[in-house]
1. Please state which of the structures I, II yields 2.6 when distance in nm of label points 7 Å out along Cα→Cβ at positions 45 and 341 is computed from it.
2. Please compute FRET efficiency 1/(1 + (r/R0)^6) of positions 37 and 253 (r between Cβ atoms, R0 = 30 Å, to 0.05) for structures I, II and give me the label with the greatest value.
3. To test your reading of the models, identify which of I, II gives 3.9 for distance in nm of label points 7 Å out along Cα→Cβ at positions 101 and 333 when calculated.
4. Output the label of whichever structure in I, II has the greatest value of FRET efficiency 1/(1 + (r/R0)^6) of positions 181 and 373 (r between Cβ atoms, R0 = 35 Å, to 0.05).
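No value in this document is a laboratory result; all are computed from the given coordinates. These numbers were taken from a predicted model, which means no experiment stands behind them. Cβ atoms are built from the backbone, for glycine too; each structure is taken alone.
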Structure I
Amino acid sequence: MIAIENRLDSIFQIVGKIQNYDWGGKKFIPYLISEDNTTNSNYAEYWLGAHLKAPSLIKTKKGIISLNQFLSQKPIEKLGLNVANSFGKLPYLFKVLDVNKMLSIQVHPTKEAAEIGYNNENKKGILLTAKNRNYKDKNHKPEIMVALSDFWLLHGFLERKKLIKNLSETKELNFLLSTFINGGYYELYRTVMEYTQEEVNNILKPLVERILPKFLNNELDKSSPEYWSAKSLKSTGSTDIDRGIFSIYFFNILNVSKGEAVFQDAGVPHAYLEGKNIELMANSDNVLRGGLTTKHIDVVELLKNTKFEETIPEILNGNKNELNSEVIYNTTAKDFELSKIELDKSKTHNSISNSVEILIALNGFATIHQNDKKYKLKKGQSILIKANTSYTITSNKTVEIYKASVPTQN
């Protein structure tokens, strides 16, 4: 628990919610939040936010309440005038992820597409909890991730020449070369996504038989599509071959180091493959899947929402403010802004919250000073800071803190 030396009205303890998906690890998140994993569960995500699926809890003078309930009371005071007027609620969802197994290939819709899709599925009577539901809300879901370890992911379609090289050098996929040259990214992707499962099995079986023994003998490099294709086969017990393997040969395979970031905008196909990261996104749970999954795949909606263009990956290192010991990862998103604060005995962070902020300590120990009051913040603990609050952060040793906020232009 966070030690409170004085009761504060502008800074509050917040406790997130665990998501126990099967792709998660068993140690990283429990260690981070000082929780014993006595049931040997998979701790995939730790959510800090007000999403209806799993709203965080916040400690107030009147007791513990859900974050969405807390923010609905005096929203202008807590969110800030601009955020309250622009969004009416907390516009972002803050997460810590431990990717032990590969996540599904996915695309997120634009806000306009999400509103249309949500309303259409409601008219069809598809329950929000139904397995074939695509749109859980009316929001878009741009997102940024910062690696907390060596991290691997798929991100957007390869440049044309690189994709042609992959198809040319992979004998089992040579036949798709003419489809791509004549029909481009859309025709290539549509073709493989509309194959029957029997066709997928027949096409990919020779590829599987060639690359799986190499993977098991540690002969493949992680930078190659063969490695991740083979790994996806090893992690499933199904006799059917996942069509997501095609996409591994079509997309960029990125390897980012700790502290490096990647932004995923609407329409960019992507998948997390391995590693630990912190993620900040618009407050949404809308996902259109394209493979590496046993979950629902709606090819029609996927094709409508995917950007069929080459993607030249941009690795973000953030803009450093040395005087304030902060690195800001700027994006085009208006819903959120992610930054990292690293302090030692010689450094201090001074700030005024222009919007509602959520901070989580990844390691170390810090003191947050607000007027004559103090907060103690340790590894895995989180706080919410109301808008228009002046505060200072110090550390007697070292501390690494990630902060979610809303850009000032809102």
Structure II
Amino acid sequence: MYKLTGKVQHYAWGGTTYIPQLLGINNSTQQPYAEYWMGAHASAPSLVEQNANHHIALNELIGNNPAQWLGEKTAARFGGLPYLFKVLDVKDMLSIQVHPSKTEAEKGFARENEAGVALNAPHRNYKDDNHKPEVMLALSDFWLLHGFKESALLLQTLRETEAFQTLLPVFEKEGHYGLYKQVMELPQAAVDNLLSPLLQEAEPLYKVGRLSKSGPAYWACKTLAANNGNYNNIDRGIFSIYFFNIVQLHPGQAIFQGAGVPHAYLEGQNIELMSNSDNVLRGGLTLKHIDVPELLKHTLFEGIIPQVMNGEKNGAETVYHCPVPDFEVSNITVNKLSAYRHTAFSVEILLITEGEAEITTPVQTLHVKKGEAVLVGASETYTIGAGTKAVLYKAGVPEQDAIINNKP
């Protein structure tokens, strides 16, 4: 068991206060702190403090002895740490995006390698050969887009939105795929012609606070900050805001997003746990590389009803089970009357977000405070105790017989 230090990602969409306050960092320059990564991804591995004078990258530590850290079953199945653990602070909307399946990620990664595309090239789609299913657990009220609306709801949106009524025949004839393909491949002038009347009508209401976050017009207008009052070169990602489900999660609620489910984070803070990958196919609401043909190739074109998870509570722990063998996330809340005792199946990462706690194994005790993280190896038995309330989040690998019997 060792303390672990993650890596901050300063993406432009990030907030300036939440992650610095969590980590105890002075951010007087107001730099965006978008994500805090805890994991072994080659592009930003965490550092493990083996002693006061020696730190080692987590991917190197695990690579030196996979069976010891991962356990034999996880080491045999994955070879390395199968997940990437994050804290996100979303101030501005993230890109419309889809993640590929494992098979498609392997193909895409090999294809771009053969084409000689540098791993850090801005137009690269596949940063690794892994899939990226993910679960997000809300730390605040959190808003996101998640999957296409079911047919009846999308039909209602098209009928009730005057600007979209010309798209009705396309949807009635060609469904979700035909509709989305058409708007994503429109010339920019046609995008502007369709969306500018809609936005010009909604923006005055947005400016006086009369639009609800539960409706697409609010988020569509929020994208206009970069437009400086003109309605040219409108982001076609706005179509997704109207065509996808808008979901609000309250603190403690979670949602799983598998391969092919189109989504975008809109606002709030969350814990995010995903397979150890950085593969993202983007379709709008971003200055990063957009690849519409690749996005269309991997998107799940069917209406879905978002499945919000409240977790399964067992004593001090609330577990959020996911339909993949790669990861499982849980919340642990302890106090002087309620401790947490556990034996790790595989390697685990614990992050404390509130209070202070003692994490004790048979041979050592670590005192942890807000913002600190701890790495625990496979088969290690430990206890978490606190004199007052302490809140932690745990990333781990589910025991194989505990995985939800669904296909990822």
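1. It traces back to I.
2. II
3. Here the read-out was taken from II.
4. Going through I, II one by one, FRET efficiency 1/(1 + (r/R0)^6) of positions 181 and 373 (r between Cβ atoms, R0 = 35 Å, to 0.05) is largest in II.
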